[in-house]
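Each in structure tokens, the structures are laid out below.
Readers should treat all values here as calculations from the given coordinates under stated rules, not as data from a laboratory. Just so it is clear, the model here is predicted, and its values are computed rather than measured. Cβ atoms are built from the backbone, for glycine too; each structure is taken alone.
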Structure I
Amino acid sequence: MTSFFHSLKRFRVAAILVFLCSCTLFADAQYFDLQGSRKRVTIPFRVIRDMIIIKLNINGKGPFNFIVDTGVGLMLITDPKLVDSINVSNKRTIKIAGFGQGEAFEAYITSPLNVDIPGLVSYDVAAAILKTDHFGLSNFAGIPIHGLLGYEFFNNLAVKVDFSDSTLTVSKPKDVRFFKRGNKVPLVIENRKPYIYSKVTFPNGVKANEKLILDLGAGHPLSLENIIDKQGLPKKFIAANLGVGLTGPIYGFISRVSEVDIGKFKIKNVVTSFPVDSNKYRQTETRDGNLGIAILKRFTLIIDYPDSALYLKPGPNLNMPFEHDMSGLEYYRTGDDYDHVIISRVEPGSPADEVGLEKDDEIMSINFKPVAKLSLEEIDAIFKSQDDRSLLLVIFHDKKYDNVIITLKRRI
């Protein structure tokens with residue numbers, strides 16, 4: 001079982017590389033439009049572990065759960081079983097080389113699909129279908145996840161993302177209802193991905209203007225590349241496994257930066273990922289990192305690809321402090337009803353490591369509450385809740401139950 005991480009960078013890398021391998025196979029005219037004479041359509045979504053999830057049908061089958069992700073350059077189906085259930089009549093196989101350590105593997109490229117989102121019509125939207133599920137998105141989310149939807153959803157329409165009521169409002173750019181007290185930020189679209197420029201202030205006082213992917217599918221607040229070579233790491237950091245690319249783990253560090261400026265907004269003391277050697281996997285992109293949903297969800301957003309603009313309206317939690325996991329545990333759900341929580345990795349030297357927790361241990365309860373009655377978001381929140389907080393875990397290990405007291409520690 002692949003390790004699961006709170007950063008969804010690993011899933012984005014998959015889609016980027018699928019696109020890089022297959023971009024010559026498609027014309028740019030893959031898009032969604034409003035059905036009939038509608039001016040706008042509202043689509044409900046769920047946020048699960050910092051993933052925006054909507055329901056859609058494909059070729060008359062479904063509904064399927066898809067992650068909406070601005071970092072994806074080509075629609076990606078991660079559940080291999082869909083290749084039969086959606087009746088794909090014409091497909092070809094491609095090899096995918098990944099961001100990570102390991103061998104390349106294969107995916108299907110489909111002919112255009114009928115992707116049905118209520119109120120919208122799809123035009124010539126094709127997809128890549130992984131032959132093997134390398135990511136376990138369903139286990140990470142605790143519900144079935146079938147794929148990721150990106151550039152095609154955004155390239156023809158303006159999309160308002162409102163986290164306060166969990167809705168996407170889709171309209172033609174000319175019909176957008178702009179915020180009265182919002183801020184407009186220029187957006188640059190390159191290789192099917194949106195970029196903004198943001199000033200970042202590091203703990204040593206150095207300031208840099210960074211080119212960042214606007215990345216709704218990345219669970220972290222901020223990821224910065226090449227910083228280690230340029231100026232080293234901040235003084236306080238932890239080594240981390242930042243995620244999994246198509247062919248293996250992505251290593252790096254987690255620390256903080258002093259400030260991130262997005263338009264007129266200044267966001268303080270931001271938890272930041274620093275991947276190692278990311279450049280050697282990239283073929284065509286020039287960027288400094290990506291801005292993830294842990295920052296973006298603090299705003300209401302209007303993402304307008306056609307007019308190259310991002311509009312931001314601050315939410316009530318804009319200035320809430322950022323916290324990182326204080327346990328050292330990574331875990332996922334499994335079982336027919338996703339009611340078992342299994343440890344997939346224990347960070348060396350972390351509180352979980354110090355009390356002897358191990359990979360493949362099952363967490364049964366936390367402070368006497370069965371994990372089957374807790375969402376993964378609730379479990380995540382407990383493990384980043386308070387420095388020096390002690391928790392009683394019931395663990396199933398080696399065919400017996402153990403009571404374990406773990407004391408959380410803020411490590412960055």
Structure II
Amino acid sequence: MKNNLFKIYDKMTKNTIKWSKYLNNYEYSNNEMLDTLQLIKLVRVCKTFGIDINSFDDFKKLPLTTKKQLRKFNPNLKGDETTHFSSGSTGEPLKTYGPKELQYIKSAVFERAWKSVGWNGKDWILRLTAGEPQWKFFDLLRNVKPMNYRIIGNEHYNWIIKNKPFLIHGGSGAIREITTGLIKLGKEDIMKNITLYLMSEDTRKHTNYLKQYYKAVYSGYGLAELCTVASQCKYGNYHVNMETCIVEIINGEIIVTDLFNTITPILRYKTKDYGKLRKSDCQCGRKHDIMYDIVGRGIDYYDGPLTKKPLGWWILSPISNKYGDSIKKWKVIVDLKNNKFKLYIVWNSISYKFLWYEEWIKQESGLDLEIITLKKMTNKGRMKLLEIIE
């Protein structure tokens with residue numbers, strides 16, 4: 001009954017099943033078929049922006065795209081688009097637009113990733129969301145429980161203890177906070193049967209910490225501007241989702257192209273992340289290219305007695321989500337010894353007083369907010385968006 005209701009509701013609204021079938025059709029395709037699919041999609045998406053290409057050689061002659069260029073781009077909006085705020089974890093938040101189908105494709109990409117690490121489609125999945133969930137009823141029908149990671153508390157712990165989910169999907173910092181809470185409640189045994197799927201910030205350090213408690217720890221590499229770029233399979237390889245995007249490595253930097261966004265030209269887009277790419281030799285049987293040695297955006301994590309609760313991405317996400325189109329660059333330095341949360345900002349347009357954020361920071365962490373406006377952000381090497389000084 002529940003499965004039939006999901007199919008009806010999905011067909012009327014999200015079309016996730018349609019996009020899951022699309023992904024399944026190419027999941028074990030050979031390199032030639034994947035290349036052909038990519039070129040067909042690429043020609044189509046370029047044409048919407050007045051760009052004529054006929055081959056990958058033509059494509060590779062296109063200039064690289066930066067966030068600065070996308071900010072200046074004036075899309076032709078019709079009123080039914082989705083708005084995407086980048087996480088801001090590079091220190092340069094960005095607002096982009098895309099067709100509605102991008103949200104549903106993203107949902108299908110997540111489902112494929114979960115199944116590739118053992119989800120049977122019936123066991124529960126806890127999905128941590130930035131803010132209050134938008135698709136509660138839809139998720140309930142597919143055995144996914146969405147919960148806000150900005151206000152982790154007893155509701156989260158009690159649900160996990162009661163339902164014992166197969167998998168928890170979300171940002172690394174949020175999952176570490178949940179882990180700390182479960183340990184304090186003496187529920188470490190529950191974690192031994194749970195698989196993790198980490199998203200967002202650089203996951204390497206978090207993975208090393210979390211794998212001592214959980215059955216398995218996997219992760220995906222992606223950007224808020226488009227669907228997940230690469231997803232780990234059960235053998236730990238990051239397979240590029242070649243049905244939805246193209247990945248290039250240029251001078252060590254990850255360059256991505258969205259094959260479905262016909263509103264914002266995310267074509268040969270510079271991510272400011274670094275990595276390597278190779279043809280697949282994976283035991284899982286997929287021929288999708290494999291990304292490796294990924295170095296993503298840096299965010300410190302703190303879990304100690306100097307704040308009310310652990311510090312991680314959750315404390316930063318409201319900035320990019322609410323004011324991403326007004327901030328050119330930003331970063332945060334938390335000085336725990338002096339109880340200071342220092343927010344450095346280079347404004348793109350107008351500045352705000354952040355009264356709501358000051359009160360929220362104080363309430364949630366016990367820290368005093370200090371806003372420092374700069375004309376230019378200078379950094380040596382790769383910037384840490386959140387730097388914590390103990």
Structure III
Amino acid sequence: MTVAERSLSILGVTGSVGRSTIQVIEELRRQGLSLPVEAVTAGRNLAGLAEACRRLKPRYAAVADTGLLGAARDALTGLEIEVGAGPSALEEAGARPSAWVMAAIVGAAGLRPTMAAVRRGAVVALANKECLVCAGPLFTEAARRHGATLLPVDSEHNAIFQVLTHPAHVEKLTLTASGGPFLSTSLEVMATATPAQACAHPRWSMGRKISVDSATLMNKGLELIEAAYLFDIADTKIDVIVHPQSTVHSLVHYVDGSVLAQMAAPDMRIPIAFALTWPNRACFATERLDLAKLGALTFHAPDLERFPALSLCRNALRQGAAATTALSAANEVAVEFFLAGGIGFLDIARTAGAALEALSNEEAALIANSPTSFAEVAAVDQAARGAARRIAGRLAAA
């Protein structure tokens with residue numbers, strides 16, 4: 001099958017990555033590529049799902065909420081699309097026979113649908129970092145066993161993938177971070193930050209959860225974990241550097257002193273188009289990088305006192321796969337509490353770290369051993385969520 005005829009599925013079509021994927025597909029279709037769409041999914045955004053279905057004409061559409069089946073069918077009336085609802089319907093979307101799957105469901109909820117695509121050996125464009133953060137060794141082993149191809153879509157990992165020409169000779173990797181909206185903000189001001197301020201990212205347009213993760217730098221810490229599993233490299237060989245211009249997306253350092261960097265305007269359509277047309281490249285109408293116009297690129301080390309999430313992630317990676325699963329789950333709960341106004345911005349990292357410490361103390365066997373099955377991953381995830389809810393609840397009541 002040529003790239004032009006490649007069939008597609010989009011898990012998470014209404015989020016920021018999903019909407020950017022639609023734009024890429026439409027641009028490539030205008031260039032003559034067929035790109036038929038097999039399946040799309042959404043959480044609860046029926047209006048967004050209906051719009052995506054009108055533009056993409058998929059065969060199958062699924063919503064995460066079982067109770068929305070009737071409303072989803074009504075929203076898609078006249079489009080001749082098979083409709084499903086609930087977790088099993090999301091998994092069916094991943095299992096449907098498409099050659100290429102965009103995995104863009106936010107959070108641990110994306111693991112099972114993405115695994116359904118992996119198990120049939122699809123090319124998986126991975127925008128859901130939790131698949132690796134929550135189940136890294138199991139996920140990568142399943143991809144190897146079933147012959148699936150993992151193509152990173154996060155701009156940082158996509159950049160590494162593009163310039164990782166000699167894996168055996170890598171000295172280290174460097175992930176770049178924009179620094180988010182609180183790059184130069186004091187701890188005192190950060191303590192009173194609102195959800196609207198935390199979501200006001202200076203460079204990227206993203207959903208609320210990932211925007212908050214970027215503001216705490218938890219997102220960068222999770223990307224560090226993702227890189228370790230994806231590229232099979234120790235955390236001691238992964239650096240994080242703050243680069244406010246978001247122009248250099250990552251760097252690969254080689255043993256001879258050479259450093260290769262991938263550079264582009266901060267536009268998610270670029271890594272999406274790369275993943276969609278890989279191993280080729282398509283001409284795509286995005287902003288071209290003008291270094292003279294930029295004038296200067298700056299870099300500096302992250303402030304670990306103001307952004308402790310980075311250290312939390314590195315320490316969890318050193319503890320093992322169960323700890324990274326627990327930290328990701330606890331962070332999801334903490335972000336939910338913050339967005340609902342229950343806890344403060346600085347309480348997000350406090351909650352996630354305290355939940356991980358609580359599990360290490362109370363359920364040592366659960367955290368000490370790497371999960372050997374996806375059922376064990378789910379058990380760690382649920383235990384961490386419970387601990388985080390208790391901790392966040394106490395902070396909210398204080």
Quiz item: For which of I, II, III does helix-only ellipticity at 222 nm (-39500 (n - 2.57) for each DSSP H run of 4 or more, over all residues; to 500), calculated from the coordinates, equal -2500?
Solution: I
Practice problem: Identify which of structures I, II, III gives the largest calculated value of FRET efficiency 1/(1 + (r/R0)^6) of positions 123 and 235 (r between Cβ atoms, R0 = 30 Å, to 0.05). | Solution: II
